[in-house]
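**Student:** Quick heads-up: structures coming right below.
Any read-out appearing in this document is the output of simple, stated calculations on the displayed coordinates, not a laboratory observation. Everything numeric in this text was worked out from a predicted model, so none of it was measured. Cβ atoms are built from the backbone, for glycine too; each structure is taken alone.
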Structure 1
Amino acid sequence: MEKKKVTLKDIAARTGLSVNTVSRVLNKKPYYTKDVEARVNAACKELGYIVDMNASGLRSGSTRTIAILYDDLVNPFYSYTTDIISKRFEKSGYNSIMFSNNDRSPYVDYELIRSVMARKPDGILSFLEPAEDMVEFIKNAGIPFIIFGRDGSPYGMAGVAADEVAGGRAAGEHLLSCGYRSPAYLGSWHDVKVCLDRQKGFAEAFAAAGIPLTEDRIFYVREDDFSAVIDCLAASKADAVFCFNDMIAFLAIEALSARGVAIGKDVGVVGYDNVQQMLKMPRFITTVDVGGRDFAECGAEAMLALLAGGEEAPTPYAGRHAAPVIVPGQTTRR
């Protein structure tokens, strides 16, 4: 037999509260006590009540959800910042729903955005830049859209970004100060602005010392066979390696060590993001820190500001917080 659908009236009858009060608790609207919330939640569990988000969204025009987009789910930087962002959203009554294009592309393409918009989120926070042919599509959809960790200005969109050029420059200056003189860059994708900005700052630091970052020492590991890249890197005799992020740095360190390279002595390696601190790991990699917690909170605030009706792009993170800093580890000389 088909089970009878539990309604708000059933919850109200079980708790002795009004339907309006039950609705306020379930929709996380203000002005109810902790005791009332506990009574409603207990009744929902007992009766097996589950909110029909589709029906609720149709009535209110809001699903109370925010979509968060990635290119993959492996990088700990994503999980750390998403934990902070989603908790901030929850405090404001929004649930988070995650989407990944499974490393297919560094951009939000039509396949991904179509899947996202089918869920009718109230807002979208994306760790990915939009593909060129998706910019107007996203704008015309009318859903608040924040590019997180990326500069939104080239797209005319809101973005929360660190000063990536300064981060790359800090990595280069640190390696120079440690006595390394032959630079190489292990980037991610060749046409993504954040990757090129970090590369630019790194090259500028060495150029200021009269040392060029040559084309044969610039690699994009998402596009080429990683083992072949490491072979080329080792053959290049580079002694100062700056990696786009800590995950690439970990992989490079392992691969170079397997080839007999003494990390820190023969080759200095600097990563980016300081995931060691995020994951409470021992400090091993020398890395660039942009202040992950503040960065994530700034992204969440920017999204909530747009949802509240703000029409202007939020102040970039780089303009509100300290510049990127080097966190020394064991992969560069002391």
Structure 2
Amino acid sequence: MSIFIGGAWAYANGSLHLGHISSLLPGDILARYYRLKGEPVLYVSGSDCNGTPIAIRAKQEGVSSKEIADKYHHEFKESFTKLGFSYDIYTRTDTVHHHKVVQEIFLKLLDKGFIYKKEIEQTYCEQDEQFLPDRYVEGICPKCGANARGDQCDYCSSVLEPLDLLEKKCKLCGNTPTTRATEHFYFALSSLQNALENYTKNAEQKLLWRENAISLTKRYLHEGLQDRAVSRDLLNGVSVPVKGYEDKKIYVWIEAVSGYYTASKYWAEETGLDDAPFWNSAAKSYYVHGKDNIPFHSIIWPGILEGLGIEALPTHIISNEYLTLEKKKLCRISLKSTTLIQSATF
């Protein structure tokens, strides 16, 4: 049986911390276990080098997004190497290969009717004279009252849109944003409600997912899946491959999870081996990440695969709780020092 293992892609906008490592470590354990059993294994991951977190960090430091992505990608590779992670391939999302395959995925979903255009109201900063992507907007979660970003509340795990937030502020300048009309592409996630309900029910019956993944996914399904924007007005990222919309970028939530597939294709090109056995219904797949990434692996990625007609939906979701210190989510701790790496135990 072919074993596919996907480790979550960390944003290349700051150093790794022990929480990243503890949430990713089960993937390496699984890879080593199945290799010892003689099973064919493909273990992939990489650095998320597109999207707003990198752009925000670059603007804060007065450098280009590429400089930030390069710095932390190299730091990540060094850290994972010193820790002994045994990835078959560790790549990045700003490669020509990744962009090309993601655009192919976008066009296939568009052709199949799972992506459509829609005019919406989007937050706009008059001070910075730009539309604000989700992570450029911060405020109060309308569901639990905690501080939240425009894409997600880490406290109650609600998936949000910037316009949902209360007391909205622009992360760049601190001013209250306005709204303006714009046109974006949307993924028809709601059309996959029944398919994803059956998929989740099967995983629950077979005890294939962590309990937190089951409970949170069932909550999202109970609330009803909503269509989600798949394009944004950004400077860096994968350009929308549609004439007249090239200045817009494919939204990171669909682009980054597609990295598992693009990395697999890149591995096949580099090694001359066939990755097809890892993408059929007979394959067993493990997706390893922190709990804040649950909906992207239990709903979004399976939804994309369903839309593409790819049979290899995630079979096992290994969603780890946050590593805490004094009952608080662990902050960033650099893993660059050899001393910390040698003394780290899990």
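**Student:** Identify which of structures 1, 2 gives the largest calculated value of distance in nm of label points 7 Å out along Cα→Cβ at positions 70 and 278. Walk me through the numbers before you get to the answer.
**Tutor:** Numbers: 1: 0.9; 2: 2.8.
Looking at the calculated values, the largest one is 2.
**Student:** Here's another thing I want to ask about it. With FRET efficiency 1/(1 + (r/R0)^6) of positions 38 and 62 (r between Cβ atoms, R0 = 30 Å, to 0.05) as the yardstick, tell me which of 1, 2 scores highest. Spell out each step's value before the answer.
**Tutor:** Working: 1: 0.75; 2: 0.05.
Evaluating FRET efficiency 1/(1 + (r/R0)^6) of positions 38 and 62 (r between Cβ atoms, R0 = 30 Å, to 0.05) on every structure, the highest lands on 1.
**Student:** Looking at structures 1, 2, which one was mean projected area of the Cα convex hull in nm² calculated from, given that it came out as 20.9? Mind dumping the intermediate values first?
**Tutor:** Details: 1: 20.9; 2: 17.5.
Checking each candidate, the match is 1.
**Student:** Sticking with this one: A value of 0.50 was derived for FRET efficiency 1/(1 + (r/R0)^6) of positions 142 and 262 (r between Cβ atoms, R0 = 35 Å, to 0.05); which structure in 1, 2 was it taken from?
**Tutor:** Numbers: 1: 0.05; 2: 0.50.
Considering all the candidates, the number was obtained from 2.
**Student:** If you rank structures 1, 2 by relative contact order in percent (Cα under 8 Å, 6 or more apart), which sits at the top with the largest value?
**Tutor:** On the way: 1: 16; 2: 24.
Largest calculated value belongs to 2.
**Student:** Looking just at distance in nm of label points 7 Å out along Cα→Cβ at positions 94 and 198, which of the labels 1, 2 belongs to the structure with the highest value?
**Tutor:** Working: 1: 2.6; 2: 4.2.
Ranking 1, 2 on distance in nm of label points 7 Å out along Cα→Cβ at positions 94 and 198, first place is 2.
**Student:** To which of 1, 2 does the computed value -13000 (helix-only ellipticity at 222 nm (-39500 (n - 2.57) for each DSSP H run of 4 or more, over all residues; to 500)) belong?
**Tutor:** Working: 1: -13000; 2: -11000.
Working through the options, I get structure 1.
**Student:** Which one of 1, 2 has Cα extents along the principal axes in Å, for residues 134-189 alone, as calculated from the coordinates, equal to 52, 18, 13?
**Tutor:** Details: 1: 52, 18, 13; 2: 30, 30, 15.
The structure behind it is 1.
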